[in-house]
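Throughout, read-outs are computed from the coordinates displayed, never taken from laboratory work. These figures come from a predicted structure and were not determined experimentally. Cβ atoms are built from the backbone, for glycine too; each structure is taken alone.
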Structure 1
Amino acid sequence: MPELKKKIAVLGAGNMGAALIGGILKAGVTSREHLRATTRSEAHAREVAERFSIRVTAGGNRAAVEFADLVILAVKPTTLPSVVEEVRDLLREDQILLSLAASLPIALIERIAAANMPVFRAMPNIPVVVEEGATAVSCNSRASAADRDLVEGIFRAVGVVCFVDEENMDAVTALSGSGPAYIYMVIEAMIAGGLKMGLSREISTKLAEQTVLGAAKLVRETGLHPAVLRDQVITPGGVTIAAIHELERHGLRAMLISAVETATNHSRNKTRAVIEKLGH
C-alpha cells in the first residue's frame with residue numbers, strides 16, 4: 001500500500017490502540033514521524049514509545065488532535081464523551097474521526113463533537129493484536145471514498161474488514177466482537193476432552209488450537225460452506241458422525257445461534273442505556 005502521508009493520532013494506546021499502531025506502521029499507512037499516541041500514564045507512554053519508536057505522551061490529547069488528519073478514539077465507551085469534549089474546539093472539517101467505542105452510535109459522536117466532519121465507527125475484535133482481527137466499519141455521509149480507503153487500509157493491516165450499515169453493528173458486536181470468547185470456550189472444552197481421554201495437557205492444547213485455526217483457514221481459503229467441509233470429514237458409521245450426533249443432541253448449533261441473538265439484544269440495550277445516560 002503506498003504511503004498516504006496522513007498524520008494520525010491514536011488517543012488511548014491500550015491493547016487495541018497499540019495493535020492498530022503496529023498495523024499502521026507495518027502496512028505503511030503512514031510513517032513514524034506522522035504518528036502520535038496518548039496514554040493515561042507516563043510508564044505506559046514510555047513502553048509504547050519504545051515499542052514503536054513514535055511520540056507518545058501521557059495525556060496530551062489536545063496536542064495530538066491538533067497535529068492529526070485522522071483521530072482514532074481508542075478509549076472506552078464511558079471515557080469517549082469526555083475525551084471528545086476535551087478536544088472538541090480543535091476538531092476540523094478536514095479531519096477524520098474514528099471511534100472504536102462499542103455501543104456509541106455515530107449520531108451521538110457527531111453531537112458531542114459538534115463538527116461537520118467524517119465520522120467512522122469500527123468494531124474490531126481482540127485478535128487484531130495478532131493481526132488476525134475481524135472488523136466491521138460504518139461511517140456517516142461526510143466520509144469520502146478516500147476516507148473509506150484510508151480506514152479500510154488500517155484495519156486490513158490487522159485482519160479482515162468489511163463495511164456494514166450502522167444498524168447492524170449490534171449484531172457485529174455479538175458475532176465477531178464477542179465471538180472469540182465463544183471459540184475460546186470451544187477450545188477449552190476440546191482440551192478437556194483430550195485430557196479426559198488420556199492425552200497430556202500440552203498435546204491436547206496444541207492439537208485443539210491448531211484444529212480450530214486450520215478449520216477456519218480452510219473455510220476462508222476454499223470458500224466452501226462449513227457444512228460442505230464438515231461432510232468431507234464424515235464417513236458412514238465413523239467416529240466423526242458419532243461425535244456430531246452427540247453435539248446435535250445437546251444443541252450446539254442452537255446454543256451458538258441463541259448466544260449471538262442474546263448478545264445482539266444486550267448490545268442494543270446497552271446502546272440505549274448509554275444514550276439515555278448521556279442525555280442525548
Structure 2
Amino acid sequence: MQFTQIRNATAVVTYAGKRFLIDPLLADRYAFPGIPAAADPTLRNPTVALPCPVQTLLSADAALVTHLHFDHFDAEAARLLPKSMPLFAADESDAAELRGHGFSDVRTVPPEGTDWCGIRIIRTPALHGQGPWMADLYARLNVRYAACGYLLRAPGEPVFYLAGDTVWFEGVADTIGTFSPDVIALNACAARLLRGGPIIMGTDDVWQVAMAAPDATLVATHMEAVSHATLTRATLRAFARDNGFSERLLIPADGETVSLCRPSAPPSDTPPASHEN
C-alpha cells in the first residue's frame with residue numbers, strides 16, 4: 001500500500017492494485033478567493049501549487065470524495081476528471097451534485113459499506129466543526145455542513161481509515177474501536193475560522209488518535225495549503241517527537257510517496273507535552 005500526498009487533502013492511495021484519487025483540488029495556486037471567516041480573508045486559495053502535472057492524476061481508477069467544499073472537490077476536478085471515472089460519495093445529495101457535472105458512475109457509500117473490485121468501502125462519520133455558529137456560517141457561505149471519512153478493507157491488505165475533515169469525537173473513536181485500522185490518514189492542519197475552535201484535527205486530536213490506535217501508522221495530510229490552516233508540518237512533527245509517537249507518524253511533503261507498514265512499538269499513554277495547535 002502506498003500513499004502519495006498531492007496537496008491539501010488531495011492524495012493518491014494505491015490499494016489492492018487500484019489507484020484512488022482522494023478529494024481532488026486541481027485548480028492553480030490562488031485560483032479561489034480568500035475565506036471570509038479565516039484569520040486573513042485576503043489570502044487566496046490554494047496557497048501552494050500542485051507538485052505534479054494535473055494530467056498525472058486523471059488516470060486514477062476511482063475517486064473518494066468526502067464532501068464538496070471547494071478544497072476537496074473543485075471546479076477543475078469537475079471539468080478535468082474523466083466523466084466515466086467511478087466516484088464514491090457520502091450521500092445522495094453529494095452524488096446528485098456530482099452527476100450534475102456529467103459524471104456517469106457516481107456511487108453512494110452507506111455506513112455498512114459497498115464492494116468494488118474486491119475492496120470493501122465503508123463510510124465513516126466525521127464532525128467538521130460543531131455548534132450553531134458553524135451551521136450558520138456554512139449557510140451564509142452556501143455550503144453543506146456534512147462531511148465523512150472512508151475505510152478500505154481487502155484480503156491481504158492493511159485496513160485503511162481515511163478520517164476526512166473531522167475533529168476527534170466519538171465517531172472517530174468508535175471507528176477505530178470497531179475496525180482496528182492499520183493505517184489512519186488524518187486531515188491535521190487545525191483549520192480554524194474566526195469563531196469557535198478548529199474544524200479539523202490539530203495536535204491534541206492527533207494525539208487522541210495515537211492513543212486510541214497504538215498499533216496504527218498515522219499519515220498527516222491536509223497540511224499547509226489553505227488560508228485557514230493554523231498548524232504546520234514542523235510543529236506537528238515536533239509535537240509527535242515530544243510525545244513519543246513520531247516513529248509512526250508520517251508527514252509527507254507535497255508530491256512525496258510513502259509506503260505504509262505497522263509500527264513496532266506503542267507510544268506512551270501519558271498526557272501530551274503541549275496542547276498548542
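Any idea which of 1, 2 comes out highest on distance in nm of label points 7 Å out along Cα→Cβ at positions 71 and 215?
1
Hey, mean count of other Cβ atoms within 10 Å over residues 119-126 derived from one of 1, 2 reads 21.0; which structure?
2
One of 1, 2 was used to calculate log10 I(q)/I(0) by the Debye sum over Cα atoms at q = 0.08, 0.14, 0.15 Å⁻¹, giving -0.29, -0.97, -1.13; which?
2
For distance in nm of label points 7 Å out along Cα→Cβ at positions 39 and 223, which structure out of 1, 2 has the highest calculated value?
Comparing 1, 2, the top value of distance in nm of label points 7 Å out along Cα→Cβ at positions 39 and 223 belongs to 1.
Where is relative contact order in percent (Cα under 8 Å, 6 or more apart) largest, in which of 1, 2?
Looking at the calculated values, the largest one is 2.
If mean count of other Cβ atoms within 10 Å over residues 167-174 comes out at 20.4 when worked out from the coordinates, which of 1, 2 was used?
This value belongs to structure 1.
Compare distance in nm of label points 7 Å out along Cα→Cβ at positions 15 and 231 across structures 1, 2 and report the one with the greatest value.
Sorting by distance in nm of label points 7 Å out along Cα→Cβ at positions 15 and 231 in descending order puts 1 first.
One of 1, 2 was used to calculate FRET efficiency 1/(1 + (r/R0)^6) of positions 111 and 183 (r between Cβ atoms, R0 = 35 Å, to 0.05), giving 0.45; which?
1
Which one of 1, 2 has helix-only ellipticity at 222 nm (-39500 (n - 2.57) for each DSSP H run of 4 or more, over all residues; to 500), as calculated from the coordinates, equal to -16500?
1
Starting from the value 12, 40, 36, 12, 1: which structure in 1, 2 was P(r) over Cα pairs in 10 Å bins from 0, in percent, for residues 47-158 alone calculated from?
That value comes from structure 2.
Matching task: 0.10 is the computed value of FRET efficiency 1/(1 + (r/R0)^6) of positions 151 and 191 (r between Cβ atoms, R0 = 25 Å, to 0.05). Pick the structure from 1, 2.
It traces back to 1.
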